[in-house]
Structure 1
Amino acid sequence: MTSRWLESAAIARQGLLIARRAVRPTRRVVGAHPHYVVYVHGYLAAGPVFEPLADHVAATLGAQPIDLTYLPLHSFFAVSQSVGSVIDALPADARVSLVGHSLGGLVARWYVEELGGASRVDRLVTLATPHGGTPRARIAPGSLGAALRPGSEIIRQLARPTSVRMVSMAGAADRVVPVSSARAVEGATFRVFPGLGHNQLLYARRVHDAVADALGDEAVAAE
């Protein structure tokens with residue numbers, strides 16, 4: 001199977017996950033938990049695309065998953081504030097981790113760095129996130145699309161060391177986000193996965209294991 005075919009299969013899987021969520025009750029948080037993981041999806045996606053990864057992390061760590069969905073024409077700043085509203089509703093003494101895919105990683109970083117989220121977030125994992133921007137977003141509409149472009153206001157303001165423990169993961173076969181862009185965060189640990197494309201990162205077992213390791217109790221070591 002070619003990398004392009006596997007990437008198309010990953011995109012199709014996202015559509016199936018989103019459709020399945022539409023016909024069943026949304027996953028809800030019940031009771032208090034010591035550890036929550038909040039998942040922020042990418043451009044033109046939705047919260048359910050994380051379910052296989054979130055289920056694996058929950059089974060491995062016992063962490064309670066929470067995802068949210070935003071629309072592509074929402075403003076970048078409103079989406080970032082929505083992440084903050086979700087986290088503000090969690091118990092003050094709970095441990096909170098963030099996982100963002102693609103644009104979701106920029107949204108998560110903005111919450112951490114610009115909206116005071118560093119005081120609530122224990123660590124952050126980004127998957128295929130264009131921390132240095134991506135030329136592929138040059139025709140993407142709205143403020144969310146604009147945020148992804150190299151040199152955008154968002155990219156410029158986030159061009160500083162991370163203030164929380166962070167791991168950035170990238171696929172070597174990603175045709176959307178260059179590996180150099182995914183690693184453009186000073187102070188973050190970086191991992192690249194050979195043979196994986198932009199959306200394949202969400203469904204590869206080796207990535208699931210790496211995310212669980214990154215969110216575990218052991219300190220994130222620099223690589």
Structure 2
Amino acid sequence: MSENSSVFDPNCTACPRLSDFLIKIRLKFAHYHSRPVSSFGVKNPKLLIVGLAPGLHGANATGRPFTGDHAGIILYKMLYEHGFSNKEVSTHLKDGMKLKDCQITNAVKCLPPENKPTGDEITTCNSYLVEELKSTDKKAVILCLGLISHKAVLKALSLKQSTYPFKHGISYSLDDGHTIVDSYHCSRYNTNTRRLTEEMFSDIFILIKSQIDLNSNVV
């Protein structure tokens with residue numbers, strides 16, 4: 001979680017497969033972070049972005065979600081263009097990147113083999129996401145990047161998957177005041193195949209900003 005959270009465990013080994021995998025990664029890439037990756041951003045954000053898991057040469061290397069890999073290039077560009085950050089590019093922890101009204105996290109905090117966490121690993125890590133959601137603004141927008149992130153958020157909020165199906169560009173207003181917005185993940189595969197274009201992703205952030213403005217005007 002965020003730097004000031006007492007809940008996030010930077011040395012968590014609750015998932016044996018992931019813990020063993022990180023040990024192997026540390027041996028191969030000694031200078032990499034290769035531990036659970038905490039969230040990045042402000043306290044009580046108006047926008048919580050939930051990705052899948054750290055990438056091998058991205059967050060797993062740098063220790064910051066979406067920093068240092070292809071997915072982060074388009075994400076941080078969108079955050080900058082839509083007023084959620086002070087810089088367009090994030091490459092390492094000391095690059096001066098600061099977020100505004102925003103926090104970024106992942107459904108699973110540790111690098112999974114082949115970027116595919118198991119259902120049990122997602123469930124085990126879900127308690128961290130529960131706490132992150134509790135610490136958002138009561139009318140925050142939750143951006144789910146991909147189906148797994150979408151399902152993890154619903155699980156953390158104790159909502160039925162069948163009631164809120166994943167669909168790119170859809171938004172759900174929840175009874176607790178939060179709003180869920182779904183987007184395809186900004187992965188290299190999705191952007192290279194143009195399943196997700198920059199224009200499509202920008203439209204997601206336009207939707208998010210309008211929803212934040214709308215929520216702020218609701219008594």
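Every number here is computed from the coordinates shown, using simple stated rules; none is lab data. On a predicted model such as this, the values are computed, not experimentally measured, just so you know. Cβ atoms are built from the backbone, for glycine too; each structure is taken alone.
Some observations on this one:
- Distance in nm of label points 7 Å out along Cα→Cβ at positions 169 and 193 derived as 0.5 - corresponding label from 1, 2: 1
- Identity of the structure behind 1.00 (criterion: FRET efficiency 1/(1 + (r/R0)^6) of positions 81 and 121 (r between Cβ atoms, R0 = 30 Å, to 0.05), calculated), options 1, 2: 1
- Label whose coordinates, when mean count of other Cβ atoms within 10 Å over residues 57-64 is calculated, return 17.2 (choices 1, 2): 1
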